[in-house]
Structure I
Amino acid sequence: MKLVEWTNKKGKKVMRYPVLYGKARKQEKRDDAEARQVERDKLTLEQKIAKAVPGSKEHKRLTGEDSE
């Protein structure tokens, strides 16, 4: 998303991100998630383990530790 700039009724310049609702917001979330997944797929197993929080489910899954 890009910042949008406009002038309000009082003559003040305002900048903010536009708000999306409904289908457009859901599609944006899907696009963002897909972009994050592409970046994550590029990482090696060691990099994924380094990024995971120690002790978390993801860290245990990546390192092969048993939860019980």
Structure II
Amino acid sequence: MRVKNPDFIETESTESAEMTAKEADIRAWFAANTDKESVSFDQIRSKYNKTVAKWSDGVIHQKLVEWGFDVVNG
């Protein structure tokens, strides 16, 4: 058996940390675009001038889920 350390701090990748730094701005962007039911990961990357190599689908998906967003296919 193991016990999880409640004080463990997971190290973020550079890409994930960059996105974390933009959380408030991303939330404000969604709030300012209430006429859009959804946006693509490509639209998010485009807004922040990021490439798939910088902000992969996996990084975007992980961060949005952590922040409480619903991520859907389509």
Structure III
Amino acid sequence: MKNWLLPVVVLGASGLGLLAASSRGRRQIRAFLERVSRSQDPLGEFNRAVDSQLEHIQNTLDRLSQALETPR
């Protein structure tokens, strides 16, 4: 399992190094970091979507529980 970790780290580091080697790459990295730092909650939309799905699942389980509790 650990055999793939070193090549992935080396490829990732070398990719970032190549990106930082050009002025355009440095501008893109800087712009990305500024967008991330300006956002108050970068995962806010994802969190809201997950909360919505969890609420839907909970409602479905509640209805299923009620249906199973009623005598026939």
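Miscellaneous remarks
- With Rg/Rh (Cα atoms, Kirkwood Rh) computed over the structures I, II, III, the top value is the one for III, the highest of the group.
- Structure from which -13000 was derived, helix-only ellipticity at 222 nm (-39500 (n - 2.57) for each DSSP H run of 4 or more, over all residues; to 500), options I, II, III: II
- Each of I, II, III could give distance in nm of label points 7 Å out along Cα→Cβ at positions 6 and 46, but the derived value 4.6 comes from II.
Bear in mind these aren't lab numbers, they're just calculated from the coordinates by the rules spelled out. Keep in mind it's a predicted model, so treat the numbers as computed, not measured. Cβ atoms are built from the backbone, for glycine too; each structure is taken alone.
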